[in-house]
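Here, each number is a calculation from the coordinates, and none is a lab measurement. Remember, predicted model here, so these are calculated numbers, not experimental data.
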Structure P
Amino acid sequence: MIVVARFSFPHEAYLAKANLESAGIDSFIADEHTVNTQWLYSHAMGGVRLMVEESNLAEAKEILTSDFSESLENHTKEIGEKQDSCPHCGSHDLSAHTQGKRPAFLVFILLGFPLFFYKQGYKCNQCGKFSETL
């Protein structure tokens, strides 16, 4: 096994490992436990090492240095075409809304402990109705 990349934190190495595994390249993460235990040692040790077999080194470097932003833009355009709509009036003008947040805050101020009876959902800016799901 040979080092293909070094990272300061294990979560960065796991993201890169996932990219390699999606391309069918087996990889191994070294020194992750040491860095998790003593993260100040990360730079002194050379970071968390992502290792691959020497035969896969060139392909792994190519994958790790690739820019996938164009794929993301295409995927975002596809999702953008499928807009959510209000179940009451069919409008696409929605905003995230928490219903019952003010009364919950007042109960917390008056009683000294929280009672979580609020709901997360969406509010239609056209008809003003609240919906937990779309």
Structure Q
Amino acid sequence: MSRRSRKPGPPAGAARPTVTVCRGCCCGTPKVPGLDHAAQLGELRTALTGSASVRVVNCLDACERANVLVVQPSAEGRRAGGRPVWLGLVNDPDVTADITAWIEAGGPGLADPPGVLDLYAFTPSRRVREAAEREHGT
């Protein structure tokens, strides 16, 4: 167990953020070499237990940015102005750790993301975003 103190997450009783992980045609496949996709997903689930829900979807239709995930704010984060954050090229364990630390601190609307995540954030096309919202609730 780490002796470092952790930042408090969202207050008790607040709906948790949701992390939607793409594992479709390009994300989570050998098309992204050198990454243990199962370990990445397991790491997210383990690290975010109690802080966020992690769910897997077949495809978020942003294949050119594999691996893609979307961090949706908690209800409190949304009330504070947080919106879903799309992250692409999440192919490095350090980035996964930065994402989990941000979410544990509250996520969109409640905590500023580490600056390095600016390199991974993108805005999908309206067509992709609307289709994902209809199909997956992102």
Structure R
Amino acid sequence: MQNELNPYLLSALRYRLIGLITYLAIVVMMPFFIVKNHESQSLVYFSLVIWWAPLLIALPGLFKGKTYTYGWTGFIILLPFFYAFFYIIEPEKFQWSLIVTILCVVYFFASVLYVKKNALGHGIKTNKDAKKAKGLE
């Protein structure tokens, strides 16, 4: 019952929900964006493997709410961010690029804030507290 009233955990839950929704939106949008950008079928498959498939690896951990997964996906989200940012200068692809870029930025901040608020909600304020919680100290 005490965890339900903890403002840090409530805030963490909100950020987790924002992060999950934006990540799923990116996962759904990227294949359409990639297909729209390439005319060669082999290039489409290659781009899907390079720019989209790594996003799928994190989905189970995100659905489970694992803070570690939310932490390292900050690096994975750079793949669609760079891909979309590359096409942002082309007028016919500007809208898709802008949407994907904004979703990546929103996801990044939501995931960082989820990890931080979740740690604070569990009483972890420093690295020393984190090591103690893991039993390393």
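Given -24500 as the derived value for helix-only ellipticity at 222 nm (-39500 (n - 2.57) for each DSSP H run of 4 or more, over all residues; to 500), which of the supplied structures P, Q, R does it correspond to?
Of the options listed, only R reproduces it.
For relative contact order in percent (Cα under 8 Å, 6 or more apart), the calculated result is 28, so let me know which of P, Q, R that is.
Label of the originating structure: Q.
Work out which structure the value 29 belongs to, where percent of Cα pairs over 23 Å apart was derived from one of P, Q, R.
Q
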